[in-house]
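K.L.:
Before anything else, here is the set of structures, which you'll find just below.
Values quoted throughout were computed directly from the atomic coordinates according to the rules given, and no laboratory measurement underlies them. Model, not experiment: these values are computed from the prediction. Cβ atoms are built from the backbone, for glycine too; each structure is taken alone.
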Structure P
Amino acid sequence: MNKYYCDLHVHSCLSPCGDDEMTPANIAGMASINGLNIVALTDHNTSKNCPAFFKHAKENGIIPVAGMELTTAEDIHIITLFRTLEDALDFDSYVDKRRIKIKNKAEIFGNQYIMGDDDSVIGSEEYLLINATTITIEEAYKEVVSRGGAVYPAHIDRTSNGIVAMLGTFPDCPAFSVYELNDDNNDSEYKERFPLLKELRKVVSSDAHYLWNISEANFYIELDDEPYSSSNVRNKLIDYLSGKR
């Protein structure tokens, strides 16, 4: 078992609320400087910058994970992470059909830049990415699991689109195996309020929208990584995040 320092919730410049400097290359570079080993790119309702991120992460010695922060029909944010880039892009295609297409106003919400392998802008997403989709939590859980991925509620300790704030509780269905905190100092309070959390695994992630928000080497997950390869570590990570309680 080896320790892998992680940040599993990071936004690029494709998310309208993400800073324009959050390019795949800059994210990978900052993650390396901060001593991270595994980083997941989780833009709002899209995975279209994950291909470029995979390239730059590998160049910086970071194990990349392709994912998405999905906004469900209940207006709740959930993290979806996948074993392969192909699985993430397949889920992206599914989500795209269930988005409510409202044209983005970049001057109000921010740019939505799609980046190429050379870290240059190759396009932009025409429709706003931060609004709710028509996918329920139950549907999202089934779709992600059917693709072999991991899914869990994002930043349950925040009032903005957190599952506790939106529902008033932490539900026992779907059968999430993990919950994410934005601030680890809130863990005891939330476990006291919702004893179910004591049975689940905890992830602490930055939800970074700016380069200086990306986590330093604090939160880690221990993984059995033999025989070593980045794909094996990614698979073991998804196994860990999908563990039965």
Structure Q
Amino acid sequence: MMYFVHSVFNRKKIWQLNLKLKRAFDVLSSGIIIVLLLPLWIVIPIAIKIDSKGPVLFKQKRRTKDGKVFNILKFRSMVLNAENMGAGLFNFENDPRVTKVGCFLRNSSIDELPQLFNILKGDMSVVGPRPCVEYELGEFETLNKRYKKRFQVKAGLTGLAQVKGRNDITWDEKVMWDNRYVDAFKKMGIFIDIRILFESLFKVWGKENIYENKTDVSMDDARAAQIAEEEIIRIAHLPD
């Protein structure tokens, strides 16, 4: 009995230490990158304003650790009110809502850079499951255990699911890889974060799996997105 209690106590201490190291890594790395990318914080906003009407930054409610909702920041890459047009939350190839500058930002993943400030604030980590839109998986409280597990850690700028397939894999496959990350982090701590971060760089420069795939290419964007969204919510709420 004493051995069991001691073992649980040690695991808890290791978990807390890993979280502290992860936070230190997040603050240090995001702070350094923000300073190094100073020219981009000037050039990109100017390009966005010249290219299309609307704000420079796109804000959207997303979920992070324990289902907490926060406002994610991105460089705006679509026309105003794009979320309520066409494919909604989905981004298929040749999406007409994407602006000219936005196409470059998405292909290079530069549109994600403002999330460095989300990381600095503490809403996100450099590495972790990508944050889902607040309503993307349906009601958070009624998610099954498998889908809730990914929320044991903070959402990330990149993650194991992005390394393994990004938008080329289904939501269910993303959850599988996200859950494997949670298990790996409990064992390896920030060492798994560092490995995933380096692997992610190759994905960014390789411009791999940027767009989502339709289940039926004969469908228009709006219909394909509707069916995909309904299926995601259905699976996320299947009985454990």
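K.L.:
Using the calculated result 7, 29, 37, 20, 5, 2, 0 for P(r) over Cα pairs in 10 Å bins from 0, in percent, pick out the matching structure from P, Q. All intermediate terms of the calculation are to be shown ahead of the outcome.
P.N.:
Values: P: 8, 35, 39, 17, 1; Q: 7, 29, 37, 20, 5, 2, 0.
Label of the source structure: Q.
K.L.:
Next up: Comparing Cα Rg over 2.2 N^0.38 Å, for residues 73-136 alone across structures P, Q, which is largest? The partial results should precede the final answer.
P.N.:
On the way: P: 1.24; Q: 1.19.
Top value of Cα Rg over 2.2 N^0.38 Å, for residues 73-136 alone goes to structure P.
K.L.:
Work out the source of -17000 here, i.e. which of P, Q gives that when helix-only ellipticity at 222 nm (-39500 (n - 2.57) for each DSSP H run of 4 or more, over all residues; to 500) is computed.
P.N.:
Values: P: -8000; Q: -17000.
For helix-only ellipticity at 222 nm (-39500 (n - 2.57) for each DSSP H run of 4 or more, over all residues; to 500), the value -17000 is produced by structure Q.
K.L.:
Kindly point out which one of P, Q the value 3.1 was derived from, the read-out being distance in nm of label points 7 Å out along Cα→Cβ at positions 57 and 193. Before the final figure, lay out each step's value.
P.N.:
Numbers: P: 3.1; Q: 2.2.
Computed on structure P.
K.L.:
Using relative contact order in percent (Cα under 8 Å, 6 or more apart) for the comparison, can you identify which of P, Q gives the largest number?
P.N.:
Numbers: P: 25; Q: 22.
The structure with the largest value is P.
K.L.:
Taking mean count of other Cβ atoms within 10 Å over residues 33-40 for each of P, Q, which is largest?
P.N.:
Details: P: 21.1; Q: 11.8.
Result for mean count of other Cβ atoms within 10 Å over residues 33-40 over P, Q: largest is P.
K.L.:
Upon calculation of mean count of other Cβ atoms within 10 Å over residues 25-32 from the atomic coordinates, which of the structures P, Q produces 22.8? Walk me through the numbers on the way to the answer.
P.N.:
On the way: P: 22.8; Q: 16.6.
Answer for the origin of the read-out: P.
K.L.:
When Kirkwood radius over Cα pairs in Å, for residues 49-184 alone is computed for each of P, Q, which one produces 16.0?
P.N.:
Numbers: P: 16.0; Q: 15.6.
For Kirkwood radius over Cα pairs in Å, for residues 49-184 alone, the value 16.0 is produced by structure P.
K.L.:
Kindly point out which one of P, Q the value 2.2 was derived from, the read-out being distance in nm of label points 7 Å out along Cα→Cβ at positions 97 and 121.
P.N.:
Working through the options, I get structure Q.
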